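As structure tokens, here come the structures.
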Structure I
Amino acid sequence: MRQEEKRKVIGMGILLLLLGSMIGTINTLAQKNNPHTFGILEYEPKFHDFGNMTAGETNMTEFEIWTSGGCCELIFNLAWTCPWVNVFPINGVTNGEHIPITVTVDTTGLDIGVYACDIQITTNGGGSGVFNVTLNVVSATHPLLAFSPQEYHFGFIPENLTKSTTFKIWNGGNDTLNYTLLPAEHWITVVPMSGSSIGEHDSITVTINTQGLQNQTMYQSEVYIDSNGGSDVFVVTVVVGTKPAFEITGINGGLFRTTALVKNNGTADAHNVNWRISFSGNGLILLGKESTGLISTLAVGEEKTISSNMIVGLGAVIITVTIYNDETTPVAEKISAKLLLLVIKI
């Protein structure tokens, strides 16, 4: 009897060991099937067709971005290459709330035909997507004034200089468009001052002369356009004087460091130029979260490469490059990247 009881006890122990091993296996599988560690990108709708539009029309639509699942906030960025599309906002953060994105289209400057644009959505590890917009530019049933661009900013121009730009005028409808142009100020001249179009694009040259204008002053004026297809204005802006203007033309990854190319596109040399390269986001940044430096002189048209300190980390990050001095407002560019310990991948 006692031997029988011993056998039962031994059998029970073996059964418990088997159950324990099975539970351990189940727990291991559950851990392996752990949900996505980042917020997962969700967005709706995926596209919008604006249908038929005539030249010079604008319209807008909305879609929403949010995150579902994952442990962390979703950081998103939007990018597109179509000049007739504008998007706001172009980046954001969501912890599950729906972020509305407004997409505006403007057919000014577009010829008759079908147009499509992809708005790229990238995130800090939660996936990517594309929101697509389409439209069809059709002819109006009457003459219709169309011109592009709508305005031009000459930037900083020294005293006693002339500078020119051009824009195009054409008929976005039927029949013949007849137009005349009249500058509102004496320091603006226009050639030609009148014309006609049955659809061909006429080039208009606008010239400004800063002689007699006050230094360190901004001037804005119009070129009035009158036609049998509507009236509008071409806006001209200039600041008399000289000033640096910074541009960040490239951000690159690599081994240990991030580099960027900065340029002075202004009309004056820049002195004591500050720059900063910083990392943010959900990635683990062990070394080199922020690097700063000073460029003593950046001449007009000159480009220089700036480089961060040593970077060590893991995960998805956002790199922000900023450049400024006492004469200018800061210029910043952002880009998503991944830290692979010693490598920065963009």
Structure II
Amino acid sequence: MRIAVAILNYNGAELLPRFLPSVIEHSQGAEVWVIDNASTDQSMQWLTENYPDVRQVILDHNGGFCEGYNKGLTHINADIFVLLNSDVEVTPGWLEKPVEILNKDSSVAAVQPKILSYRERSSFEYAGAGGGFLDLLCYPYCRGRIFDKIETDHGQYNDSCEVMWGSGACLFIRAEVFKKHGGFEPEFFAHMEEIDLCWRIRRAGDKIMYCGSSAVFHLGGGTLPVSSPRKTYLNFRNNLSLMMRNLAPGRLLVTLPVRFALDHIAAIKFFAEGNGASAASVIRAWFSFISNFKKEILKRKQVGNWGYGGDRWSGDVKFLVWKRYTGL
């Protein structure tokens, strides 16, 4: 089975020297590729000089996480793609267990390892942690992370289990499945694109798994910092598109009005905290969603989703959003 570790790079002159060596050291039996999203720094020159055996795909413009991987992976011939952020440190044996899960069960389309924080190494990392889910209002959360509340890793998620989505920070996915579903939605650019893809995969009847016996350390915020208004905009806008394209009709009719209210409460909260740029980002996200509503309906038709949304919903955080924004 051919395994390709595909790292998407954009101006990673600081990140590649820091994180690539661990990938090279611990990825025996796999090909390591760097897909460059039209970087303007010296990162690819550094790669050529220091790791000439690492294969490269050079793209002519920066299409973001989604288009970067969609285009870059067309140049890579493998059975399993391992999508790996450029700010991830891997550990010995990180490849074996997820690949073993894929080999044992043909209904498993993708696997996410345990994702820990590079800075606080005993804590889970925001993007993925112990496997991803969606609450009843389609807000994403993870085992080990709900909103900005991060758990310490005590081995509580060392299991393997089915999840609703796996993080794009480190995702093992069958190449044929990635291609069959058209890869990531390019309009997302970045953020929540992996949730959208995993949702489409699950609707087709395949499974997304979490593997707690494989671990990586993620720095996070390598391209867009957590406080970036651009990141806030993409998260809110893409989450609305995620619901519109994938949620079952009955749930969609109930959820959208509730989300309209809660997201605007979030904007008020940002403004009250002196973060007017993020407040404006939330409003812009809703304006974009409403102004492109017809396009969203067409996208929903394209994925053939006019019936059941195809997912089991977790009620673990049913009232979490209300508590988050009201303090009650």
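Here, each number is a calculation from the coordinates, and none is a lab measurement. This one's a predicted model, so the numbers in the text were calculated from it and none came from an experiment. Cβ atoms are built from the backbone, for glycine too; each structure is taken alone.
I have 18 for relative contact order in percent (Cα under 8 Å, 6 or more apart), calculated from one of the structures I, II. Which structure is it?
Considering all the candidates, the number was obtained from II.
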For structures I, II, which has the highest computed value of mean count of other Cβ atoms within 10 Å over residues 143-150?
I
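With semi-axes √(5λ) of the Cα gyration tensor in Å coming out at 59, 31, 12, pick the structure among I, II it was computed from.
It traces back to I.
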Given a value of 1.58 for Cα Rg over 2.2 N^0.38 Å, for residues 183-254 alone, calculated from one of I, II, which structure does it belong to?
I
For FRET efficiency 1/(1 + (r/R0)^6) of positions 199 and 247 (r between Cβ atoms, R0 = 30 Å, to 0.05), structure among I, II ranking highest is II
Hey, helix-only ellipticity at 222 nm (-39500 (n - 2.57) for each DSSP H run of 4 or more, over all residues; to 500) derived from one of I, II reads -3000; which structure?
I
